Structure I
Amino acid sequence: MKINAKDLIPKDKHDIQRAENLKNYSYSELKPIIPELLEWLQDFNWPVAKPISEYLKSINENISQEILAILKTNDGVWKYWIISIFGKITNDNFFRNEIIRIATNPTKDEVAEEVDKIADEIIIERGWK
């Protein structure tokens, strides 16, 4: 039976069951909804954010382009959470370079939301300096 990936997207921030259920699916099955799943990481205080982030971390090597697209937005809070979640594990050079750019040449929004600070922490932790 073919699944409809859209049915696997949490319906609200308390839809923990649906979020935890993601681990039962492969990247190829969930690929169409990766951008929607990443949207749930806009605020890591939402209950669904942790289980979704756990799944997305497990496939992070497949979603570098989607992650990089978030780092190109003007949403400082979202960038903060994305770097917090994926910065410690990424091996993607483009993502790495964007983290370094944010730490060394942040936008006003990135400074206001302390994205530059989390980026700097990742650089130090990963030994990228």
Structure II
Amino acid sequence: MSNPNKHPRGLLHAWHSSLTALAGLRDAWQHEDAFRQELFVAAIAIPVALFLPVSNVGKALLVGSILLVLIVELLNSAIEAAVDFASLERHPLAKRAKDVASAAVLLSIVNAAVVWVLVLSA
């Protein structure tokens, strides 16, 4: 049985997947303040990382740590949206899901800070 919600295969699938991903980025930009703030930091930090006098591995770690924050924030936003879609009613499990996703964002930010300190102090 085929799923009518699945994209076609091959290059057409890649095209549809890219459009879906871009729509997700647009939605995050429009609806998530934290994502906009982190993207602003990334727009500054990534070019700075690329011009710092560190090894290519160091640059990859610096850029990767910033991209990881954005990735985790997108996942956090997706979890929050799914929980809110399921029910806007307060529930301990909904709170736990949102709190744990938020904790993941916090840890990704701590990770980025540690990576930057370690790479820049080497």
Structure III
Amino acid sequence: MSRATFPAAARLHRPTEFAAALAGRRIARGAFFVVTAHLRQATDLAVFSDTSVIPCARLGLIMAKRFAHHASTRNALKRVVREAFRARRHDLPPSDFVVRLHKPITSLSLTQLKLAARQEADAHFLRARR
């Protein structure tokens, strides 16, 4: 069993990577998030002479300020989604996933928001696994 970490190789870094993932199909939509994914093909992966490179699921997050006005709210949502992804990333197909906040955050306490966001993120990643 491999460790459930979140290395740099499991993150989307460049705007072109985000654009490709956002152009993919929408996997799920919930109360807070929309999840889109782009399945990575062998041609999308960099060709290395090292054969130990294993394609893995990667995550990108978009938490717009217009939907979550406070930085503490945006940061809490990102932490929760990253943790849900980290726990399931070895079970996911080798795709680029983008989780985007699509609705303004109502007046919930931060604790209630974290619990609701974690339940939704877990459900989305469970659905993406199928």
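Every number here is computed from the coordinates shown, using simple stated rules; none is lab data. What you see is a predicted model; the values in this text were computed from it and never measured. Cβ atoms are built from the backbone, for glycine too; each structure is taken alone.
When relative contact order in percent (Cα under 8 Å, 6 or more apart) is calculated for each of the structures I, II, III, which structure yields the highest value?
Details: I: 19; II: 25; III: 35.
That would be structure III.
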- Query: Comparing distance in nm of label points 7 Å out along Cα→Cβ at positions 31 and 111 across structures I, II, III, which is largest?
  - Reply: I
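Of the structures labelled I, II, III, which one yields -15500 when helix-only ellipticity at 222 nm (-39500 (n - 2.57) for each DSSP H run of 4 or more, over all residues; to 500) is computed from its coordinates? Provide the component values of the computation, followed by the final result.
Values: I: -15500; II: -29500; III: -11500.
Clearly, the read-out refers to I.
If Cα extents along the principal axes in Å computes to 54, 43, 26, which of I, II, III did it come from? Working shown, then result.
Numbers: I: 49, 25, 21; II: 54, 43, 26; III: 52, 32, 26.
Only one of I, II, III returns 54, 43, 26 for Cα extents along the principal axes in Å, namely II.
Given a computed value of 4.2 for distance in nm of label points 7 Å out along Cα→Cβ at positions 63 and 95, which structure among I, II, III does it belong to?
Working: I: 0.9; II: 4.2; III: 2.3.
Working through the options, I get structure II.
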